[in-house]
Structure 1
Amino acid sequence: MVGGHLERRYVHVLAPMLFPEKNQGIALQRIAFGQSDLLPFYGSSELVKPAPNKAADFFRIYPTGFSVFTVGKAGAASLILLQKLSAMGSDLRGKKVVISISPTWFFHQNIPATYYDGNFSLLQAGELIYSRHLSFDLKRDVARRMLEYPKTLEKSVLLAFTLRQLASDSPINRVMYYGTVPFGLLENEILRMQDHCEMLYYICKEWWQLHAHVRHVPQTIDWNRLFADAAAQVRAHNDSDPEPVGPENGAELFVTGEQNAQEWVDFELLLRGLNELGARPLLLSIPIDGRYFDQFGVGRRFRDLYYKRIRGLAQVHDVPIVDFEGHDLDEDFLAGHHDHLTDKGWLYFDKAIDDFFHDRLVVQPRT
């Protein structure tokens with residue numbers, strides 16, 4: 001009870017902050033979806049990397065009447081985001097949520113297991129598997145993907161057993177799955193209590209800096225002037241990133257990896273989950289660093305495979321997406337060839353977020 005009281009009291013102060021208790025739990029996230037002046041924003045390393053005009057900083061003072069509630073960690077791809085959002089259950093119905101999509105998730109056949117393992121939350125996974133708001137078919141398909149990450153199954157014998165019953169999908173396995181439900185709900189309830197305790201501990205530990213007053217400074221934003229100012233202060237690309245992103249081995253291997261990436265399966269699961277949960281999502285897809293890809297012979301016609309496919313899936317599931325494809329060759333939109341935005345890139349994200357919150361965003365379908 002004390003934890004819940006303090007979570008509601010400090011949710012606006014904690015909204016722009018990123019920390020494990022917020023990212024791996026569900027208590028604070030659920031409260032955020034109930035706030036009319038907070039817009040939940042889920043993503044990956046782009047939310048963590050320091051950058052001017054990052055949404056968490058840009059909207060911190062509620063310039064247009066709201067702030068963003070950020071949730072993210074490096075390596076959080078579609079399957080992890082689905083677990084986080086599914087854990088919101090009925091709290092997500094009818095609520096707006098913004099999701100940042102990183103294109104490099106789709107450029108390798110498999111995302112490193114360490115990314116998934118490092119983002120995995122037993123509570124969020126359990127909430128998904130025992131959710132009353134998701135279809136059996138969706139939970140079955142998600143279970144099959146979760147079983148491909150065996151290290152996370154060591155966290156709970158019950159979860160591992162349940163996932164195997166879901167994935168098998170024979171009549172006897174269904175009976176055995178439903179037989180685990182009371183135990184799964186009990187485990188989830190224990191984990192929820194632990195989540196509240198961890199949030200309570202975090203708030204008490206950081207209490208001295210959480211009493212800063214949440215400032216509301218209404219402003220009229222001249223987006224064109226901000227875009228021009230940011231473009232005049234171009235950040236040089238940092239092309240020394242050691243980790244390859246996909247095009248380094250040439251066009252043929254890039255296309256093979258992109259076409260067969262498991263992330264497409266997970267992305268479609270995410271879209272299905274959002275629809276079944278009744279959410280009102282907006283997808284913001286970071287553009288590809290076309291200039292970097294051109295160096296390895298992966299020209300625009302190869303990169304269009306990504307843009308067309310992700311737009312097509314979003315349209316099939318009636319989920320609006322802004323892919324910023326027009327900035328594919330924009331040298332000052334991305335910081336380096338990884339999926340990180342410059343101050344200019346973040347401004348474009350900020351404007352889309354602002355328009356979405358205020359119901360001004362119009363997404364034109366493209367083929």
Structure 2
Amino acid sequence: MPKALQVALDVPKLVAWRHALHRCPELGFELSETAGYIERQLRELGIETHCHIGQVGLVGVLRKGSSNRAIGLRADMDALKIQELNTFEYRSKTEGHMHACGHDGHSAMLLGAAEALRALDFDGTVYFVFQPNEEHGLGAQAMIDDGLFDRFPMDAIYGMHNMPGRPAGQLAMKSGPIMAGEDNFSLTIVGRGGHASQPHQHIDPIVISAEVILAMQSIVARSIDPAEQAVVSVTEIESDGTVNVVPSTVTIKGDCRSFKRGVSETIERRLGELAQGICQAHGAELRFAYQRVFHATTNHPSETEHALAAAQATNPAELIEYPCHPMTASDDFAHMLLEKEGAYVFIGNGADSVGGCGLHNPHYDFNDEILVTGVRFWINLVQQQLSA
């Protein structure tokens with residue numbers, strides 16, 4: 001097993017970075033305060049910094065030795081449109097926005113790796129990639145389209161995400177699909193509304209939508225191979241009715257997850273067939289839209305082995321899970337893995353204690369206790385991949 005590196009880290013600075021980022025959550029590509037803060041920290045560390053990649057993305061560059069080898073380490077920066085319910089001192093200062101997915105912690109860990117690697121030996125180049133707009137699945141592709149891999153030629157790229165419910169600091173990974181692709185759908189049922197006291201004169205889209213939603217439950221159970229994984233969820237229902245008015249339209253929106261394009265295509269086809277058939281039976285019109293937002297996050301075999309070796313240099317065996325089970329959540333790091341070899345790793349945020357609250361929850365908080373583990377993982381990965 002590789003020998004673990006003993007690196008002195010400035011833990012108070014790591015925590016201060018994380019708390020500063022937590023206070024100023026921003027959404028999507030509107031990350032001027034967040035990106036500006038990270039840029040200042042990189043420049044203060046003496047890291048060559050490139051800005052406005054994919055609108056507000058950042059890349060820090062650290063070169064040592066004479067090798068042409070290079071790897072990228074990626075962290076996401078954006079927050080969520082959620083009202084924070086925590087009461088600690090560093091809670092969100094922005095009404096209705098919060099870091100409910102731990103991107104503040106991911107960015108702090110990457111800053112910590114940049115600081116530590118300045119004083120360590122390796123032979124090659126490390127690119128510290130700070131990405132916007134992960135939550136809406138747009139930031140990775142925006143950076144790629146803006147020349148990320150052309151301007152910063154790297155052999156591989158790696159990403160890491162905290163995971164509540166896993167033991168604090170546990171590192172988990174697998175080769176192949178580790179996170180699902182995400183599709184979104186919209187079904188608008190157009191009927192004929194009117195006074196609630198005269199239902200016989202209407203084509204009621206509420207009743208039709210209820211039938212459609214129940215029928216959708218058969219897609220995974222009866223149209224998808226039981227050996228595959230899939231999720232079909234209704235997440236929004238909208239109508240133009242009111243308490244005494246049968247609406248004319250109802251829109252059903254939702255989210256689908258799967259690991260294979262063929263499964264995604266089956267879900268799309270069956271959604272359309274079931275909804276169209278039910279609408280036709282009631283004399284209603286259907287407007288159907290289906291959009292693929294995230295690809296499945298699929299790790300490359302060799303890079304997964306490199307990540308495992310770095311995990312073994314960082315943690316004892318009981319804090320490593322390999323291979324781990326894939327998750328049906330999604331991450332647009334998948335877009336980077338379609339362009340470049342690499343791997344995506346989970347780091348446990350804690351269970352039944354600090355860090356155990358689920359992602360996208362108004363009480364969530366990144367666990368500061370795992371900052372050091374994340375930084376050391378990045379350091380070990382760089383020193384193994386770019387050994388002097």
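Please treat every number below as a calculation from the coordinates, not as lab data. Keep in mind it's a predicted model, so treat the numbers as computed, not measured. Cβ atoms are built from the backbone, for glycine too; each structure is taken alone.
Here are the numbers for the structure shown:
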{"quantity": "With distance in nm of label points 7 Å out along Cα→Cβ at positions 10 and 314 derived as 3.6, matching label from 1, 2", "calculated": "1"}
{"quantity": "Answer label among 1, 2 for the case where helix-only ellipticity at 222 nm (-39500 (n - 2.57) for each DSSP H run of 4 or more, over all residues; to 500), calculated from the coordinates, equals -10500", "calculated": "2"}
{"quantity": "Top of 1, 2 by Kirkwood radius over Cα pairs in Å, for residues 82-121 alone, largest first", "calculated": "1"}
{"quantity": "Among 1, 2, structure where distance in nm of label points 7 Å out along Cα→Cβ at positions 90 and 194 as derived comes to 2.6", "calculated": "1"}
{"quantity": "Source structure (of 1, 2) for distance in nm of label points 7 Å out along Cα→Cβ at positions 18 and 34, computed value 2.7", "calculated": "1"}
{"quantity": "Given 60, 53, 36 for Cα extents along the principal axes in Å, calculated: source structure among 1, 2", "calculated": "1"}
